[in-house]
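Student: In what follows, structures are represented as structure tokens.
Every number in this text was worked out from the coordinates using simple rules, so none of it is lab data. Note that the structure is predicted; figures quoted are calculated from it, not measured. Cβ atoms are built from the backbone, for glycine too; each structure is taken alone.
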Structure 1
Amino acid sequence: MAGMIVKAIRMSKVGGPEVMELVDVELGDPGPGEILVKHHAIGVNYLDIYFRVGLYPQTLPIGVGQEGAGVVEKVGAGVTHLQVGDRVAYAGRPSGSYAQARIMPADIVLKLPDALSFEQGAAMMLQGLTVQYLINDTYAVQKGDTVLLHAAAGGVGTIACQWLKALGATVIGTVGSPEKAELAKAHGCDHTILYREEDFVAKVREITGGKGVPVVYDSIGKDTFMKSLDCLSPRGLMVTFGNASGPVPPLDVSILAGKGSLKVTRPTLTTYVLNRALLEPMAADLFQRVISGQVKIEINQRYPLAQAIQAHRDMEDRKTTGSTILIP
């Protein structure tokens, strides 16, 4: 397998979708602690766009993509939890999953249960693990809690709606269109707010009888951050975990006092899966909820690897719902 040539997406500069180029890459053998994985499906996430446009600086040239599923073709020295032929899935850095095959650090790669397809594995790891930590750890949602979830019809949103319902929470979700409202409701969202037409702060206050919510999950960023603070009850937690509308501007923290001793956090998946002792129980929880049918992974867009540019365009144009994958 040494010297294997594969197709992969690379970028040598940051910018629009067109900076992504499909090139031939030669793969050697995996080194110590590494594996060679042949992809059967590749996840596409908004996070990939943040890297592509330079919001998160990287050393260029570099691959694109944080998530994939496939089969282990080769195992480097010192890898004990995986062997050749294992079905696997992963989410996390280093970038480079938009490829037919790649060499990966083995410590972020998990065995994919037989009950889950490669497409499910590629579509659920980053979004599913994100939901797992957001609602179990960042803020531990309890039965009876009412939460505000922005982008409730997106990939993270549709998974979070189902999981929150399974925990017995009431979900208020913001969406961009009536069609997306229907999708969110079909996944367990109790109250939908069309944020382009309705004042979501007023609606949240109305739904909660003026009390507000204990937690807001916000992946939108700049456009929703300040108004989200006004949806929180005293001592509430603002969880900002994405920047789809652009980064949140610098915050004068004294504002938090006047709005009710509020808390703000900016978590990332990388911290929550820092080592296998953290990663494995999170993944086991996710796998079990999907296998049991409690959380369904909706793959609503599939593109060939060569059409990664179109996949990014559609995501940036808010044309996608649920999960998006590339087929290598």
Structure 2
Amino acid sequence: MDTRAIKIKEQGPPSVMNLEQETIGPPGEGEVLVQQSAIGINFMDVYQRSGLYPLDLPSGIGLEAAGFVEEVGNGVSHVRPGDRVVYSGGPPGSYAECRNVLAARIVKIPDGISDEQAAALILKGTTAEYLLERAYPIKTGEDVLFYAAAGGVGSIAGQWGKALGARMIGIAGGPEKCAYAKNHGYDEVIDRHSENLVERVRELTDGKGVPVVFDSVGKDTYEQSIECLTPRGFFVSFGTSSGKVPPIEASTLQHKGSLYFTRPSLADYCAARTDYEASVARVFDMVASDDIRVDIGRRYSLKDAVQAHTDLEAGVTSGPSLLVP
């Protein structure tokens, strides 16, 4: 089958991505050929494209998409041709019109959820699920500080935390993004462009600080994150949009109040098929119960993947964005 896909031969800036024509064969053992209708864009794609994370080259880019099953390989029984499906994980390559995908990463899309919603949710939603319910199970009435509150993961996490009864405190940049975050579950939003983060957190918590910080920014924010925590608080570092978090001395955690530091990843929390299915089902349940909604930020054509990455890195997008083949 002939298809078009984004490929890279070297890691670097967005311009290393090229739209290429290729021919793919039928699905192999344990694979599914998916005709894709909506492709999720994530910061993980940026990390892999830029070289922050290693990648075997040449390579495709992208980790999630939705569409319908064109054909199934031997050993696949949980989906069949014509099923609407969504997937995340596995080898990069979702930036394509169609592709063969590991069947272990494929789930059916429930009725009532569109392909676009599914593609925008599968990776970001399961990220919110594992962060807020497993990496650090947040509690009713608890103060939770979450970075990039107007982003794809952040806008889902704000609603998720609110549904669990937490007081969600978001961090965003500029009035428009702060308003967006407020409209997506956050009780309070701190504008990083005009407010002192640590002072504002202390003000909102009567000087105590918060018991948990979810930090997706990394190098530029880890010191502030630590200063915002209560004694025995949890610093959950799950992203590095500004660069890698420097090594943190154990003595720093001790002297700042016996803090906990963790660097979890979705790949570990959803490695097993049972964990992956349970996480996806939880995401879909949250949508079905109207606890979270998905507002697509921007849609780009496949040929505009370079612009999509440029916008994402520049911080000009709000909510989840999609590529449309």
Structure 3
Amino acid sequence: MKLFLTGASGLVGSAFAQAASRRGHHVTGIVGSFAGTLPGVTEKRTLDLTDDTALTSAVLDAFPDAIVNCAAVAEPAQCDADPARAQALNVALPATLARLAHHVSAKFIHLSSEQVFDGASASPYSLQSTPKPINLYGRQKLESERLVHAAAPEFAITLRAPLLTGNSLSGKRSLHERLFADWSAGKTPRVFSDEIRQPCTASNLADLMLELLERNDVRGVYHWAGADTLSRLELARRIRAHFKLSETAAPITSVTRAEDPRGASKRQATLALELKPLAGKVKTPIETFEAQLDQLIIPAPFQAWYHQA
């Protein structure tokens, strides 16, 4: 297949490009300012994704069999800091890509988020659960879902993804990489003991995306995540233990939501997802957190610190 991939330098985008390349697909990877090498990308293009004219021209020039949207402003704090840019990339961009997918009869995969839910339920959220986002990022993702499936109902697949682990091209994007950044800078990350997440690796999500593109029987909105639900505190502790770091070299401060009510007001307490109907019907495995840890490497920017820690 000819694949048109936005966000090709990001955590999921780079993992998807490599998975697609291994299966022999042609990947046109779209980046913004990233100047490095993109493993798995057949053709790299630099593009302002907020420029509809340039984006339309690029899609028509590539005339892909599928469009995969991994571009987003994915940090809630960044959405709050620059809501106009977040709206352009989180809402307007996927809506435009969906219209283009419909125009060229291309399959379309769009990434949404677990954060369309409010996190108030202890039970996993199913596809029948009513979305109720509590922050701007979640509201934008929910709006993008509606626009995407209105524009290309016969071509679009939306995956609501969880907190992601893995190894990014920059070594600074994923969960363990951010912990390393704090530790190497002499900082003590504050992590919540009562916020529950259900992580999976970016590569696992990428494998699922590719599998769904290679099938002809899947359309609509679906959930995907890992096998285990863990507190952010436990996630951080297990990452530290996996890399055999001491508590002195890699300190962690445990906090509760009650101790930070202002921050908690825009953070979900429990985000667990019911994975049916994909679970059991796809070949892509649901990963345990232990399996995710086995894939993590020491981030390149912090290797010197690590070997001295």
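Student: P(r) over Cα pairs in 5 Å bins from 0, in percent, for residues 99-138 alone computed as 5, 17, 21, 28, 19, 7, 3: which structure among 1, 2, 3?
Tutor: Clearly, the read-out refers to 1.
Student: Can I ask one more? The value 1.7 for distance in nm of label points 7 Å out along Cα→Cβ at positions 11 and 27 was derived from one model only; which of 1, 2, 3 is it?
Tutor: Source structure: 3.
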